[in-house]
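As structure tokens, here come the structures.
Rule-based calculations on the coordinates, nothing more; no lab input. Small disclaimer: the values here were computed from a predicted structure and weren't measured. Cβ atoms are built from the backbone, for glycine too; each structure is taken alone.
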Structure P
Amino acid sequence: MSDITYRLPQEIRLNGAVPGPRSEELAARRTANVPGGVASTLPVYAADADGGVIVDVDGNSFADLGSGIAVTSVGASAPKVVAAVQEAATHFTHTCFMVTPYEGYVAVAEKLNELTPGDFDKRSVLFNSGAEAVENAVKIARAATGRNAVVVFDHAYHGRTNLTMALTAKAAPYKQGFGPFAPEVYRAPMSYPYRDGELGGKEAANRVIEMIEKQIGADYVAAILIEPIQGEGGFIVPAEGFLPELVTWAREKGIVFIADEVQAGFCRTGSWFASDHEGIEPDLMTTAKGIAGGMPLSAVTGRAELFDKVQPGGLGGTYGGNPVACAAALATIETMEEWDLSARARHIEETAREKLGSLVEELDVVGEIRGRGAMFAVEFVSDSDSKTPHPTAAKQIAAACAERGVLILTCGTYGNVVRLLPPLTISDDLLNQALDIFIEEIRAVAA
């Protein structure tokens, strides 16, 4: 990290009441023009961001432990990304790859084929958002297998489009009132060690396999779709052995195994991808968020023979693989390699565990501390014996942290999890200060 030079001071700085007058003015304009269905975590409006800070329009500087939901892993204005975007936009902002292709798209595909797990012939196709990537992964699996059913999991989050709402587990706010949803989606129990008792990974996988064989029929299943570490569902890390057991069984049954790495991918968990931690090789992988340093880009990468089953014109989209976003992605990956941000994510995890680890034994409200790398979370409960979810605690802590200049996000099926997703470029001093404030607010709620 010593070779990172920050453009903005890496500090928490509050000039007065939050939100300030300029943010309140913008909030009034927003109310008059933007529907209430679009919600925001902080009541302030961003004017600048760099490294681990977001500066609002009133000059307040917040420690960013959200990264725009795991997007700005290299920071929101990483120099190489900014330069690449400027250079690309100088030449052309769009031609549509399906009309007049360009090298940037091909170069991103080459890099994804190289970085993703699996020593087999791969292809990559580019889109705009994580939900779009997931939809297309399902399309590819169905085309390749000639089957219809898709198996997803409790606590899963895969997007807000019609199909991905069906794939997503949590009703409110993501699905409520928006049905009917796409058919042939079946939900299986997730491995959730904190709430599974003594159920090991292989046992949890066999529970899923039995459910599929008895309730769906393996020969009817096109794909198993899973987040190797669940994101919105609560940063749930499945028990060791769960993922490999499912992959092995899926291969035996001709089922396409899809890893949704939209939130966990690109160094976030201390490796290039969360799938790396247990050595699984997904048939297809979806990526987005951290792929392009804040520019909209997503991808499906996987076995060439699966893509070969899709007819020409069956995949694509007007903006998919936008040339400016592709330039940003190449610069983002180069920055991750140069600064070894996987190692940085592991360092962030070590720091968080050291600071937060004792709270589980000390405070009854802290149920579990879990995660990998800079994808870290605290689950709050009413008491450690019943493990009753305590969403009020999570909301109170997040709100109190925001008032003190620390942006944190909640998540979880029960709304009782606080997730920590700092930019991987956050300085140690700022990270420690933000975590200290977080801990103080946990103690205040516990008291």
Structure Q
Amino acid sequence: MTMIHAPSGPNLEQVRRIVTEIPGPRSRELAARRSSALPAGLVSGSDVYVRAAGGAVVVDVDGNSFIDFGSGIAVTTVGNSAPRVVERVIQQLDSFTHTCFLATPYELYLAVAEELNALTPGDHVKRTALFNTGSEAVENAVKYARAFTGRPSVVTFDHAFHGRTLMTMTMTAKNRPYKQSFGPFAPEVYRAPMPYPYRSPGGADEAFAQFELLVDNQLGADSIACVIVEPILGEGGVIVPPSGFLKRIADACRDRGIVFVADEVQTGIARTGAWFASEHEGIVPDLVVTAKGLAGGLPLGAVTGRAEIMDAAPTGGIGGTYSGNPVSCAAALAVLDTIREEGLIDRAQQIGSKMSSELNSIAAATEVIGDVRGRGAMIAIELVLPGTHIPDPDATARVNRYCQARGLLTLTAGTYGNVLRFLPPLSISDDLLAEGLGILRDAIAVL
């Protein structure tokens, strides 16, 4: 087997370079091995296999270098193999890899918790517990809310994605591919309408009225432990709720003694041009869930919230063998330092402005882009049949393939499968950003 040897990580040249057909021969060779080693339902959005990644580029096993507009689904926010992350991880690996915080604790866990307690919205006293993934953190947020309120019910929203565990799969709105054939689902999970500005303009008042009807009349507020919402619905299609809607939901929860949970797994940690997307709407959640961008590619999730809620869980009821792994904690501290020292919150805003401007320019020249939306470095376009609002997932798939073949990695999303979402690393240069958007313009033009 031939391996492509090249600089990796922080030393990787930040260029797009295509030297073979896509996918190349080595990627096709690995795909053949995959089909006999992995289950059929475990799929990937790209046909290329990665050899190295650094900053805002990914190099495949055939030596092709791609511009990364996905960040591993909003994970490598500070750039792949960011120098501070690599340095801190190596230092920690040389010290110890694991003791289990529940068995023998360590300072790194405390340091990450202290950071999140300080950074999340609100000046109330907070506590943080660490976990392995976003799904696990969301599930534990529900446990905290139920322990605190003594109530069973959970309310989520249309177009939501919260994970693939039993509880979070139940909370997720989309059936295929996340729920089909996996039932029965967890009990006491209910769904409220989410206004979708492109598809239901002016629908916030009606959606809120239906939310109140569900809470007060159909369920009874005194049965509801928590309401959980993504401030921007990522997998649902980067849906930004109408201004003020989430604040009304949060206020309604507070009036009824319901725990308001912000699922910031995808939107948090500087992605939208603020530490947390809740800040854009002036929301102070009772609990904030983070993961993805928190540890620069290492597995780490967290629940941060009001001390009285977090202290309600019984002794020994929360935790896990790997939760708050020391290497992941070291990475998280390096990520937070990188964001501060490199001004990446401002950079996310700059990226959002540049992308929105160019995408709106592309949209003005075609009828296949129905909407351009997002915040910061979390931007999307929705593709439709020309002159209509009818979703066009086939066109979306064609654009995705065109971009990959020419050296740009993008992601599809949306309840209807017709959204291209862009989550570039905040370390991406203006030149790479412009080059990637140029490829996207060409892809739209040939539809």
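Here the criterion is distance in nm of label points 7 Å out along Cα→Cβ at positions 88 and 304, and among P, Q the highest value is seen for P. For the set P, Q, ranking by distance in nm of label points 7 Å out along Cα→Cβ at positions 136 and 400 places P highest.
Supply the structure label, taken from P, Q, corresponding to volume of the Cα convex hull per residue in Å³, for residues 336-407 alone with the calculated value 109. Source structure: Q.
The greatest value of mean count of other Cβ atoms within 10 Å over residues 184-191 among structures P, Q is that of P.
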